[in-house]
Structure formats: structure tokens, C-alpha cells
1. Can you say which of P, Q returns -11000 when helix-only ellipticity at 222 nm (-39500 (n - 2.57) for each DSSP H run of 4 or more, over all residues; to 500) is computed?
2. Where is mean count of other Cβ atoms within 10 Å over residues 125-132 largest, in which of P, Q?
3. Computing relative contact order in percent (Cα under 8 Å, 6 or more apart) gives 31 for which of P, Q?
4. Using the calculated result 15.6 for mean count of other Cβ atoms within 10 Å over residues 21-28, pick out the matching structure from P, Q.
5. Figure out for me which of the structures P, Q the number 2.7 belongs to, where distance in nm of label points 7 Å out along Cα→Cβ at positions 13 and 157 was derived from the coordinates.
Structure P
């Protein structure tokens with residue numbers, strides 16, 4: 001069975017993309033995505049993006065639609081990774097624009113090269129990976145980069161790196177979302 005998500009803005013505005021029906025897989029709600037990409041309006045264009053827990057791909061595809069130069073998506077579930085690959089092909093996204101890593105973020109982060117300007121940290125809530133993934137990914141995040149964090153709890157309880165300074169936050173229902181900037185610690 002498959003589900004659909006809608007791209008909100010940019011080149012592929014209103015396009016519907018399929019994703020697998022997997023327990024715990026929940027795309028960032030449209031309202032929260034709209035707020036996030038309003039925050040990022042001037043920062044997405046030409047950015048190098050890391051989506052640590054791609055899931056449905058909602059955040060990565062939205063960033064590509066709005067002009068991100070390159071996106072690395074990490075998704076360990078093979079069924080969902082097939083949907084992501086199909087969506088990349090459907091939108092004619094090249095390998096230079098997007099890389100899909102079919103493994104866990106923990107396994108992938110050590111092999112990534114370069115620095116990222118924009119990072120999405122939205123892990124499955126039940127796995128409680130915020131602290132681990134934030135600290136593992138921190139060396140790959142350039143100074144002044146923006147980091148989006150989504151959780152089902154108060155963001156101040158997540159034990160993120162000290163160099164991540166919260167600059168904006170919002171909530172929609174049970175979703176808590178924040179935008180952070182990496183500063184010199």
C-alpha cells in the first residue's frame with residue numbers, strides 16, 4: 001500500500017509523490033513544512049542538504065524543488081528507499097543533484113565527505129535518535145549552517161550540540177519543530 005505527499009512550493013509545486021505505508025513513517029505536516037520553508041526562503045537555493053532520516057522524502061524533495069544544489073538522503077528501510085528512488089526518477093533528478101544512501105544514518109555518516117549547509121534531523125520518534133545523530137553529524141555541518149529539528153517533545157530536552165543555537169521554533173499538534181544555526185562553540 002502507498003500514501004501520497006504534496007510538494008508545497010518551487011519547481012514541482014503541487015506534485016504528488018508516493019511513499020510506503022510503514023509504521024512510524026510520517027511526513028512532516030504541510031503546515032510545518034510551509035513554515036520551515038518560509039524560514040529557509042533565502043537559504044535553500046544552491047545549498048548542500050543532508051536529510052538524516054529521509055522517510056517519505058518530503059523535506060528533501062521540497063528542498064530540491066526550491067533550488068537546493070545537492071541533497072543526500074539517508075533511508076534504511078529498503079521498501080521506502082525504492083519509493084524514494086522512483087520519485088527521484090519521476091522528477092528526473094540526477095545523481096549529481098541527489099544521492100540516496102540505503103542504510104542507517106549511523107552507518108552512513110562516517111563515509112560522507114564535505115560540509116553541509118542545511119541539515120534535516122527528523123528521526124522516527126520511537127527511536128529517540130536526536131542526541132546520537134546530532135552529535136554524529138555535527139562534524140559534517142559547516143559553520144553558520146542551518147539545522148531543522150522535528151520532535152514529539154520539548155526541543156530543549158533533546159541534548160543537541162552546544163554549537164546549535166535555536167533561532168526559531170513552532171508547533172502543530174504534537175509536532176515540535178525548531179530551526180538552529182551552527183555557531184562556533
Structure Q
């Protein structure tokens with residue numbers, strides 16, 4: 001994989017430079033990133049997700065999405081999940097309303113329906129069909145590392161994988177957990 005200096009550029013700057021499309025494929029059933037820990041623990045206790053856009057990581061993320069969408073960037077997020085879903089996926093599903101309100105289009109695909117698809121080994125973002133950011137997580141679901149590449153072969157693999165998932169996936173409003 002050909003990595004370049006874009007690895008040092010903040011993701012927000014990369015998204016700000018995006019002109020056409022930003023797609024995100026998520027394939028884990030559990031994430032344990034620190035900025036969600038408090039809200040997720042409360043969800044486990046109460047069964048109610050905090051969809052307050054001023055909480056957690058949302059004040060940083062939502063303006064980035066809204067800005068990109070206002071520039072004409074199409075933002076799509078697809079999630080491959082095991083069924084029945086984990087508690088984390090139920091939480092993620094409940095807070096997805098904020099992604100939608102900011103302008104992302106979100107779809108869900110059962111892992112069984114993705115079994116015959118060729119997929120990269122890590123979650124990724126693909127910006128303008130040319131720049132890939134792979135997100136690596138620990139076994140427990142916490143952030144481990146990111147890698148970026150503008151290798152056209154890798155970008156093509158990720159684009160094809162995302163489109164295959166997107167074609168089969170169920171729009172958020174029609175998916176039930």
C-alpha cells in the first residue's frame with residue numbers, strides 16, 4: 001500500500017477539500033472509542049440514547065458534514081452488522097438520527113447478506129473516489145491507527161466494495177434493530 005504525507009493531515013481538512021463524495025463503510029459490531037463511552041454507558045443503563053447534538057463528538061462532526069453537504073458532497077455511510085444486533089449497534093442505530101439530520105445517507109446490511117462480497121479488512125472512508133482512510137481498531141473496539149492511501153487500485157477496491165454493500169443495504173428508515 002502506498003501511504004503518503006496525507007496521513008498527517010487532519011481528517012476534517014481532508015473532508016473540507018472533498019468535492020463530490022465521501023463514503024464510509026463500517027463493519028464492526030462493537031466500537032469502544034473514548035468519546036462515546038459516557039453516552040454508551042448511559043444507553044446500557046437506561047435503554048435511551050442521548051441524541052443531543054451538543055454532546056460527545058457531535059459538535060465537531062455535524063458541522064463538517066453539513067458543510068460538505070452544502071458544497072454538494074454526497075455523504076453515504078453503510079454498516080454491515082451481525083443479527084441479532086449487539087447492544088452497541090442498537091445504540092448506534094438510535095443516534096444515527098443525528099447523521100441523517102446533518103445530511104448523511106445511512107444504510108444497514110446484515111452480515112449474512114454480505115458473506116459473498118469482497119470487502120477490505122478494515123473500516124474505511126473513501127473521499128472523491130481517490131483517497132482512502134482505513135480505520136484500525138483494537139480487538140476491544142478502541143482506536144488503534146489510521147492509514148491513508150491514494151493508490152488507485154486500493155481506491156478502486158474500496159469503491160467497488162462500498163457500492164456492492166450499498167446496493168444490497170437497507171435504508172436507515174426501513175431497517176429495524
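Read-outs: derived from the displayed coordinates by stated rules, not from any lab. Quick caveat: nothing in here was measured; it's all calculated off a predicted structure. Cβ atoms are built from the backbone, for glycine too; each structure is taken alone.
1. Source structure for this number: Q.
2. Largest value of mean count of other Cβ atoms within 10 Å over residues 125-132: Q.
3. Q
4. P
5. Derived from Q, not from the others.
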